[in-house]
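Visitor: Alright, structures below, take your time with them.
What follows is calculated from the coordinates using simple rules that are stated; it is not laboratory data. Small disclaimer: the values here were computed from a predicted structure and weren't measured. Cβ atoms are built from the backbone, for glycine too; each structure is taken alone.
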Structure P
Amino acid sequence: MAEPATRAALDAWGIDAHALERLGGGAVNEHWLVETAAGPLVLRRYHPAHAAEATPYEHDVLRYLDGNGWPVAAPIATPTGVTTVETDAGRWSLFPFLQGTPPADSPRSLQRLGALLALLHADLATWPGGAEQRATFGRVTDLDRYLETRGRTSFDELVERLGRDEPARAAELRGIRERNAFSLHHLGYDALPNTVVHYECLGRNVLFQDDEVTGILDFDFVHRDARVADIARSLAVECGTDPGRVQRWLGGYAAHADPPLAQGEIDVLASLMIASELWNAVIPLALADGPSGAEWMRASAYASIDERLPALELAQPALRRAASVRVVPPGHRA
């Protein structure tokens, strides 16, 4: 039986659900599997911190990719033609359900994930709407814009608040960000051109059936940044500080990159892995302090500050060496 909130949302699409099941796995937004006579759908309720003005950009990207043959869940319009519905219980969208499961971790799957992102970047670069930045978004280093446009705070205020109870963690977080900002500026990140990036093209968001990609999920953070920032996000999550895994993933990307990775992109990649992990610490920390925050968000932020960020800093020389060796499969050119 559908709850009143989900039933009211589905009414906007004229959907009569045979069954409704809450889905796990979403880090912030909530999702329900909706069984209908026409097949399964997914109902999403956006997190309150998700800016309403940022949603059309994501939906436009999904429609564009769907029209170009990508296995993405393009939003379903209501009979009145809108893809987002406001009710007393929140903001909702409806999507097709994509079949498949994430790939098992293996050297081959790392290469395939790298190749997939390279191909995705090439098509995203041709999206007609890609010249403008997504509302409320900036580059990975522009933490203040992301926080302030969601009714949160600035990075400095967030660290100051953290320091009241966790002075050592606050000092560590501030120090890592200052060192990273210096490194990125010195290596020329500011001069790299922007393009449309997915920013969550991770193994858990890619679905396979047999050997075929059947779904690419979670375009919640699609926006404009240097493409190497997107690469760094995937490497930080999928490879961590393991140089061998970094080389395998990059080998897949380099084999299909168009244009090929430039030396300036390779030089800044390891430092952008730290920037990605800083983002991965700051956003959950800010959300945890909000009215709808969860303790797991704070725990995740603390794990970044205590473990992942220091490990990435220590591994910078090895990661830079790994990034400079582009492993290209036989028969391909980087």
Structure Q
Amino acid sequence: MISEIPCVDIRSGASSVSDPDIASALDQALATHGFCYIQGHDVDASRISQILEVNHTFHALSEEEKRELAVNRFHRGYIGKDESQTVTSSVKPATQPNQSESFMVMQPVSADHPRWGSAIFGPNQWPDTLIPEFRMTCLDYFNVMQTLAYGLTQRLGVALGLGPDAFTKWFTEPTLFLRLLRYPALSTSDHRDQFGSAPHTDHGFLTLVAQDATNGLEVQTSEGRWISVPPLDNAFVLNVADMLSVISGGRWASTPHRVVLNQRERYSVAFFFDPNFDAAIYPMLPADPPNREGLQVHYGEYLMERFDKNYLYRDA
């Protein structure tokens, strides 16, 4: 299936993050769609295969085994089907819980961290006895994706005409999420308003998604149409999230997207590269509409507000 979403090969030009052709391609894609494919990255295909494989392995565990790793108050662990509902959607609030299940990993935090025990600053959970290779596979993927995301952040600064170091101040201690997702196959009892993931925007800076061979991800165009973002070999799907949209002055929209269910189950791995928890985000380009000119968003507060509203475990 051919997608309307452009593909940007970040190895196609000069090795510098300031390559003007790549910057132009990123700007055109993100100004039009808020999404693009990224090829020419340095993440080995074997690493992508391995993280998708442990994703399968984890979700093949029994419900009881997965529940032993139920998400903790630091947003780390297993989130089951029907345990999240997108009520903060900019499209329209979801009327049904999301049908996906997922396992959340965040950046490791040591117990002597000044924020330890608050907000998102706590321990990850690991199925070490059940899947011995799970922890190392996740952390290895985590590290290579962080390196890729740092490089892309520099390229995005260039694409906005701000320079490669424009965003550095917001990423001295970035907020990082790795989410291993499973979407069930469509059943005859599913309703039209049930989604693997209901229409939403991402709350952070940028998202990089590795997909298996099953379709399901869709993006809403500026005209309101939903278009497919099918899997592309050895490519990540990159999308603009809310904080990057603010920084760009609205030039790059944080585009609504969703995952629809189909006849086959679907697996994906999303890596979220977000600012420092304490970052105060503001437009670095003239804001559109102009009344956003003085906008400032405290990322950590914005994040926790969305967690509180969209995840049922926050009420426990």
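Visitor: Out of P, Q, which one gives 18.6, 55 for Rg and Dmax of the Cα atoms in Å as computed from the coordinates? Walk me through the numbers before you get to the answer.
Guide: On the way: P: 20.1, 58; Q: 18.6, 55.
Computing Rg and Dmax of the Cα atoms in Å on every structure in P, Q gives 18.6, 55 only for Q.
Visitor: Which structure, out of P, Q, was mean count of other Cβ atoms within 10 Å over residues 72-79 derived from, given a value of 19.6?
Guide: The structure behind it is Q.
Visitor: Among P, Q, considering only relative contact order in percent (Cα under 8 Å, 6 or more apart), which has the greatest calculated value?
Guide: Largest one: structure Q.
Visitor: Here is a further query. Among the shown structures P, Q, from which was the value -14500 of helix-only ellipticity at 222 nm (-39500 (n - 2.57) for each DSSP H run of 4 or more, over all residues; to 500) calculated? Provide the component values of the computation, followed by the final result.
Guide: Numbers: P: -14500; Q: -7500.
Corresponding structure: P.
Visitor: Sticking with this structure for a sec: Just checking, which of P, Q has the largest value of mean count of other Cβ atoms within 10 Å over residues 32-39?
Guide: Working: P: 14.4; Q: 21.8.
The structure with the largest value is Q.
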